[in-house]
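*Asks:* Several structures are given next for inspection.
Since every read-out is calculated from the coordinates, none of them should be taken as a lab result. Bear in mind the structure is a predicted one, so any value in this text is a computation, not a measurement. Cβ atoms are built from the backbone, for glycine too; each structure is taken alone.
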Structure P
Amino acid sequence: MNILVYIILGIIQGFTEPLPISSSGHIFLFKNIFNTKMFNDLNFEIFANFGSFIAILFIFRKEIIDLVKAFFTYIFKKEKRDATKGRFKYCLYLIVSTIPVGIIGILFKDIIEEKFTNLKFLGLAFLVTALMLFLIRNKNGNKDDQDITLKDAIIIGLFQMITIMPGISRSGTVLVACLLMGMKRNTALKYTFILYFPISLATMLLGVNDLVEAGNLSTLIIPYTVGMFSSLIVTYFTYKWLSEIVKKGKLWKFSIYCICLAIFIFIYFR
């Protein structure tokens, strides 16, 4: 029974992580609908997030390897700086876009979780996500990777700050910001998901200590692992589906879903 439940939880994580519909918001919603302690299992969330992390890392493995190589080549090999300057700047922009949400997370995460983790706010957050996705429904800029500027990176980072709120989709918010900065859809999608890595990695590292200290880890390692692989597989195929939706400019369809979800929350938990 544990294995079945954790497979379902892994599927929920894998399906909602890439999509612009907020995985944290869905986990919080399911916690309140089913009222089971398994939805409060923070250790499993680390495993499930790791599954999503590996899936997206596999999808972008070539880009990540290329960026890491170029970053260190630019630093340590002066003769190759001209050839790697563009990718080095891309890496710096990713760091710049990460800093604001990192600061907010360190300083205000506990306060935000205390003040804003409630169903009424969750419904409003889904409406905000829906509005953002609808506003950029026809957006498709002309900027490629090499056209991204420091100003773009800063603004995207500021947008990402609000994604610490449950129900505000990280991928959706960053996609919206990238498209507003005039990026092509493919460029925006790539920047959004490469930007996912530092945030996700930091979140997992912060949770490792809790994972190590967990007294029940040995008894749940098999259900956790099975759930992690279900998250990995579902994340992979969900991302592939999302990429096709973004290319076709159909992100607005997720705004309809978020509106329906918000209405459900307001009615069900009134």
Structure Q
Amino acid sequence: MSEMLLYINGEIVSEENAVVSVMDHGFLYGVGLFETVRIYDGKLFLWKEHVARLMAGLSALHITHDWTADFLAEAVLHTVQANGLQDAYVRLNVTGGAEGVGLIAGPYTKPSLFIFVKPVAPIPAHPSAKRLQTVSIPRQTPEGQRRYKSHNFLNNVLAKQEAGPDLQVEGLLLTREGYVAEGVVSNVFWVRDHILYTPSTAAGILEGVTRGFVLTLARQLGIPWQEGLYPLDQLYGADEVFVTNSIQEIVPVSQIDGNMLPTAYGAVTKRLREAYRDAVAL
């Protein structure tokens, strides 16, 4: 792929000409939200869920706008097509807009909309397992009443720096109390005695769209599941573990903190992954 073309407030511009105001509160104070969306064969996947989470976040941050889900979908697809892609990684960003230095008490009425796209590798038929590595920095509690996919990403940045550059290693964040929270860019699941477990939002996690879809698939497949607050020992004693995000889907885990798991691609992980792939193909 040559230089990326971006969507900025209604226009397609080249990467080198893409700019944001230094007075934008997305830059100055992290007032912004983003969604990472997967495009398969020119189609948005789980778009309804992504846009619902974005709209809820915009409302919580008092960012006013007149965008509809259809308008945003058209803008995303327009950007994907401008870059000549059929399968793509899409990042849709909304910032508070240029409000100058100093916090404001009222709503943000001049938001900016940015859309980035890039090619993405096909999902492999035989997945390569990741390794989870616990990091020392704790998962910080949500900045507001719940965690939104916001520009306040320093917690994840510091965790990634500690975990290192190896793409097969995913940093694992715990809460200050020692409960399992989430990966640097993923939600975490594990299976024990045929039951699927995942941390609840009480652990301060991002309520991932892919996480929610996996739980829906589990329900459809008759796989019992629970969410709650779990110590790290629960994860160490798992029969199988996997992580999820919108780009990589479901990725098995082979070891945690150097401890090998009984299997790197267990039966429950396989069933869910196959069901996910079937949903993409529809």
Structure R
Amino acid sequence: MKNIVQLLTIAGVSVVMLGSCASQKAQISDLSGRWDITAIDSKAITLHEDARQPYLGFDVVNGRLHGSAGCNNIMATFATNEPAGVLRLGPVASTRMMCPDAQTENSVLNVLNNVTGFRKSGRNEVILSTATSRDALTLRRAEPEISAAQLEGKWRIVELNGTEVKATPEQPVTISFLPQDKTFSCETGCNLLGGTYTSSYTDFTFGPGMQTMMACPDTTTEESLKLLLPTVKTFGRTADGNYAFYNGNNGVVMVIAR
């Protein structure tokens, strides 16, 4: 009897865990980066010999979309604060070149003008949906346009939690990355913070850190860093060439610049 109870308890826990995983919906931050368009309405795309690989690139910090339908370039905007699994693009603009494969071009643009949502399908695949098609566009993650290796060196911290960081040459506020060691260090104008980090594609996590313990007249910046860095989940390049780190709710935690 005892063994049966234990088995039921384990099974119950398993069901709860599986249910929890199944209920997790894709977040806007999951779209960060570049994605190849591989299928339309579940039908694989066959590229014309003169066509480029159609793709979409999402800047989830500034809510901007760029890409190519295979010939013409695509531009659009989107809200970054939509509920999980919801995606609505603003007016979709494209160049007007004559293209050898107008059917694919028109199909991609039609989906983007009517997209209502998205979901993850495996680690490296996302599917966009419309009101009439659950599998309107299949996207597969392309080689990342950004990587943690590009963070190497020293950066100015210019924004924390939406607030501009004011620094001076005498009191710099910086963060430095050593990708080969996966370590970081921060200057806060007084104390130093540092630790390790992990990253895969656009996922980014700051590990436990250490700090010096000098008495400082103003500890606002370092206290903010200690609170905010552990909340970072992803990062991405902004339209102006800077990098932003954001939490699981797609809130901007920190922006850095050279």
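*Asks:* Could you tell me which structure in P, Q, R was used to calculate FRET efficiency 1/(1 + (r/R0)^6) of positions 31 and 223 (r between Cβ atoms, R0 = 35 Å, to 0.05) as 1.00?
*Replies:* On the way: P: 1.00; Q: 0.35; R: 0.65.
Of the structures listed, the value fits P.
*Asks:* A value of -5500 was derived for helix-only ellipticity at 222 nm (-39500 (n - 2.57) for each DSSP H run of 4 or more, over all residues; to 500); which structure in P, Q, R was it taken from?
*Replies:* Values: P: -26500; Q: -8000; R: -5500.
Of the options listed, only R reproduces it.
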